[in-house]
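S.K.: Right after this note come the structures.
Where a number appears in this text, it was derived from the coordinates with a stated rule and is not lab data. Small disclaimer: the values here were computed from a predicted structure and weren't measured. Cβ atoms are built from the backbone, for glycine too; each structure is taken alone.
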Structure I
Amino acid sequence: MPYEGKIEIRWDPLTGLTSRIVHVPIKKISRFNYDNAIKVSLDAKCPFCPKNIGSMTSKFDKDFYGYDRVEKDEVTIIPNLLTFDKYCLIAIISKEHFVDMKTLVKNNYIFKGIKALLDVLKIIKARDEEVKYFSINCNYMPMSGSSILHPHIQAIAGEYPTNYHRITLKKSKDFFTLHKRVFWETLIEEEAKIGERFISTIGTTYWYIPFAPKGNIDIGCIFEKNSILELEENDLLDFNKGLNKALIFLDNEDVSGFNLSIFSGIYGENYFRVNMRMVARRFLPPLNAADSNYFDKIHMENACLFLPEDVSNNIRALW
């Protein structure tokens, strides 16, 4: 019997990058069982467990940072041996080897890690004037690309932005030059007015589902500040409230992992706004295939099975 599929191509309102919404019936995926992953990772001797940090991880240049390692609020910050940028940091956010999403929420682990990373990024900014581009990132669990199960978040800082960061900065500057308005503030106003994808305002943060998503569930947040170096305690507390709600939603959907990135504007300029994208990641049954393929990895094109408006309705009901 003939079958006609339906696909919807959406253009991101800032970058012009496209996403493809594939309209097919969706079955809820079962929660991933981590038992084997925990055993394998412990057998391999985890470098982020407290007893191994001293002997298995590297140290900072004390003359530059003032510390060998940074310890703050039970977070340990070390250099990342995988040097993606001029400065690469890892914040080990828990002493426990395995932490599920409910525990991430209960103990505010990501919030504490971001606060600690910001302290170190400010040291870098003060001592290296060439560094202009900052982001804070997280790969949570193996399906997100994380090679270490022990919960951690990362930061990169350098003289050159990544492709997506570069595009959003340039397009934001172009929009400001043309319209004399900040794109991100205009986006908030328009999404709130339309009401289809806007979730809520929490203090100085604005939560929504992007029109052209980067994955099956893509959650966005926009801050009022231009640079992450300008974020204050109240900004981070507001963000943490929304992040915890988003994590509870993902957990309720049996999502097993996620990628998260917080992008910063250039310090001292004012055409950008700090913004976050958090994309759900899963292994697909029955073979535990990755939910990322040539479309996004090579073509830089996102193929999504979930309609953003449906995601927004579902998360808003929980919110």
Structure II
Amino acid sequence: MEPATALLKRSSDARLPHALLLTGVNGIGKRAFAQWLAEALLCRQPSDTGACGHCESCRQLLADSHPDYRKLVPEGANAAIKVDPIRSLVDWLQLTAGQGSYRVALLEQADTLNRNAANSLLKTLEEPSDHAVLILSATRTGALPATLRSRCQSITLNLNDRPAAIAWLAQTLADPEQALREAGGGPFAALVAADEEYQARQTLLLNAWRDLFLHKGSVGRISESLSKLDTTVCLSVFSTWCLATLRLGENLTVGVNPAVQAVISETRERLDNEQWFTVHDRLLQLYRSDSASFKTQTVLEGLFADIRLMTNG
């Protein structure tokens, strides 16, 4: 049974989990699926295909005025979900659903929760209120505390219809099959990767990564080159490249963009496997901590200095 059909059936049988964690590769469609599910749960006349689109509840959702629906997304200069919005959401979830069905909250990119926000959310996961459903979506589930993950039912979304994804991308991209492959199987990620702003950011990050490991420039100059980017973006991308580097050592390169593969191939031998895992763990620790709310250059300088020491060894 498909995840969508199974969840709607569990909802009709009053057996829906109070917290769902949607996972999957970057750009697979987690946010779109979460939105679809929220609309279906709140619809007064849902079917196997989801919300009807024309009942009063659906009209309220379309107008962004539904009293039993809330969505949190990363905010601020460093694109993180912080503690104050979470505290407000936790209080709201304790209220009775105004229209007698569910009270539904979406947390997009839940892996950007800072430490205090995650701890605050943990309380409501430990003591859920009746008819409240929390839907989290996250690509980097390792960035979420294990205590939080364990209190959610995890659902992994997969690309089950590759031809349909390619046909959809063909409406926009010249080579949709190649774009989908380079995006690691995420159709939405393939679209984002074609954006000029994304490509410019990717070039900055790749240049910084190469220069850091190959000692082409000072730590200060390299970290300054990334100062205008979000801290969380830098930490997320670099941790992904650490894992890609380790997979490259095992000849697993499927889904790696050629430009990224070229750089990680060039820098692969600068550290051994244990050191790559150490760097990855450090990136995750920074990602989970409140350091993500500091200036990008400040956070990266210390990290880059430590990496330079490793590569000098």
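S.K.: From which structure (I, II) was mean projected area of the Cα convex hull in nm² calculated, if the value obtained is 17.7? Present the calculation step by step, with values, prior to reporting the outcome.
M.R.: Working: I: 17.7; II: 16.9.
Only structure I yields this read-out.
S.K.: Of the structures labelled I, II, one was used to calculate helix-only ellipticity at 222 nm (-39500 (n - 2.57) for each DSSP H run of 4 or more, over all residues; to 500), giving -10500. Name it.
M.R.: I
S.K.: Further question on the same structure: Any idea which of I, II comes out highest on distance in nm of label points 7 Å out along Cα→Cβ at positions 232 and 280?
M.R.: Result for distance in nm of label points 7 Å out along Cα→Cβ at positions 232 and 280 over I, II: largest is I.
S.K.: A further question follows. Taking Kirkwood radius over Cα pairs in Å, for residues 176-295 alone as the quantity of interest, name the structure among I, II where it is greatest.
M.R.: Comparing I, II by Kirkwood radius over Cα pairs in Å, for residues 176-295 alone, the maximum is at I.
S.K.: For mean count of other Cβ atoms within 10 Å over residues 184-191, which structure out of I, II has the highest calculated value?
M.R.: II
S.K.: For which of I, II does FRET efficiency 1/(1 + (r/R0)^6) of positions 16 and 248 (r between Cβ atoms, R0 = 30 Å, to 0.05), calculated from the coordinates, equal 0.15?
M.R.: Source structure: II.
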